[in-house]
Structure I
Amino acid sequence: MRMLATTPSTDPVVERFDQLSAAGEWSQLYAITDGRTYHFHERRKRVLELLPQRLGRVADLGCGPGVMVEAVLARGGTFEGVDLSPEMIREATARFGHRDGVSFRHGTVEALELPSASYDHVICMAVIEYLQSPDRVFGEIVRILRPGGQAVVTVPKRWHIDRVTVAATAPLRALARLAGLGTADRLPRLCLQPDELDAAAVRAGLVLEGGAQYHFTLFPYPFPRLAPTSCWRVNARFERWHATRAAVPSFFAHGYVGSYRKPTCRGH
């Protein structure tokens, strides 16, 4: 494992995730399941469902504090994590750096210092939304995957029910921020529809293998903020729609997970 000496970052994404890691808040999202965190667990669940039960050499791009390490090791894989946040790498190393077959490094997912054609599986979870485009990271994924290797990539959707309800409540949200009650960060997010993420993967040379959606909200914003436990109990029941591509149920899903395969030879 190689760690880089770092200086305070001016990148707002790095600053935000450094803060989350220093406070232990990001790993805590995966440590408990309640009305405010269940969709993090659903996203991870969908990723793991798309991966095989026996794993090989795994690269986790945007690994954070190592929320996928234990699942990868349990399936017989080795784990190499990359993250742009130095604090996330420090936290991940403190938690899992002693485990056999686990390593972490600081770096950008758009210019990886990882060997070409060397990984059986690539995980890219909760990363695309902080980039300007998915194209460069998909190019790197294709480069580091072995022929026949698999990539599982997540992205928040551009169009779903909360996009409507959040827009409708914009004046109330502005008042809440003025009163110091706002909780969301102001980082811009890249949101893509499933077919847009799939198209980016295909442009890079991958083949679509499957996909799933997650975080269904029959009770949309602001209800999960006002009554998170009650809404969780209802909304979580509709995660059974995860395999759908039908327009109406898809409208209630916030995120998409795509599974892609690197061809074993050119033209196949």
Structure II
Amino acid sequence: MFEFHKDKQRYFEMQAENAEQYVIPFIEEAFPVKPGMRILEIGCGEGGVLKAFVEKGLTGVGVELVEERLVNAREFMKNELAAGKVTFISKDIYDVNAAQEFGGEFDIIVLKDVIEHIFEQKKLISRLKNFLKPGGVIYFGFPPWQMPFGGHQQICRNKLLANMPYYHLLPKSIYKGILNLAKQPSKELLEIKETGISIERFERIVKECDYKILHYTHYLVNPIYRYKFGWKARKQAGIIKAIPWVRNFFTTCVYYLIAVK
């Protein structure tokens, strides 16, 4: 089993492979990904997802709040940086001027495993229009909050808690008590408890912000679990996918592609 976030080089490679095999093909089912296009990734981390798009001939910009992660990104993609194929910026997306700092708008915007960490989700999703070219698309990939590990408890150092499903759904006081008793990173995990997003909430925000859903896929088994557990990706059964609210508990990952109406 691969320990997430410890081996940064392997984590970068894993994200690049996953984007090449799942994210890009998903987007291409509804929108052509062509050389020469511009892509923006918000919360790019070490840059693995961007790597896959740059390999297809796109020019990328990665925005990341944590400068330490961009140190790795710049090292892992030093050749692409030198060739002008990718740029990394450490900044709050709300403080960015697309024309001045990004050199214009983008054909594709990517938020992979990011929206569930954002406090003002509607504000961010609405703001993305400022960075999008006419006819451009936005990709989201995220775990529904109620799914077995929607609390991101896999980051716990305690192996029992890291592999225990659903307990993040307990009342906040009880959840906090468990984390503190086990001396786990309660601040980060409690923040996720506040920002976790359901399928229904996401779709509602998309509609309220005047976007349309072009394409979506729900996974019973998240493609990324290939690396963590050795499990093969599996799409959610149609009957489960069709049941609002309940589907959140049994869907480990969703992909959405949206565009401005």
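All of the numbers you see were taken from the coordinates with simple rules; none came from a lab. Nothing here was measured: the structure is a model prediction, and the numbers come from that model. Cβ atoms are built from the backbone, for glycine too; each structure is taken alone.
When distance in nm of label points 7 Å out along Cα→Cβ at positions 95 and 111 is calculated for each of the structures I, II, which structure yields the highest value? Intermediate values should be presented prior to the final figure.
Working: I: 2.9; II: 1.9.
Evaluating distance in nm of label points 7 Å out along Cα→Cβ at positions 95 and 111 on every structure, the highest lands on I.
A value of 2.7 for distance in nm of label points 7 Å out along Cα→Cβ at positions 87 and 103, calculated from one of I, II, originates in structure I.
Please state which of the structures I, II yields 14.5 when mean projected area of the Cα convex hull in nm² is computed from it. Walk me through the intermediate numbers first.
Numbers: I: 14.5; II: 13.4.
The value was obtained from structure I.
Match the computed value 4.2 of distance in nm of label points 7 Å out along Cα→Cβ at positions 79 and 119 to one of the structures I, II, and report its label. Answer by label: II.
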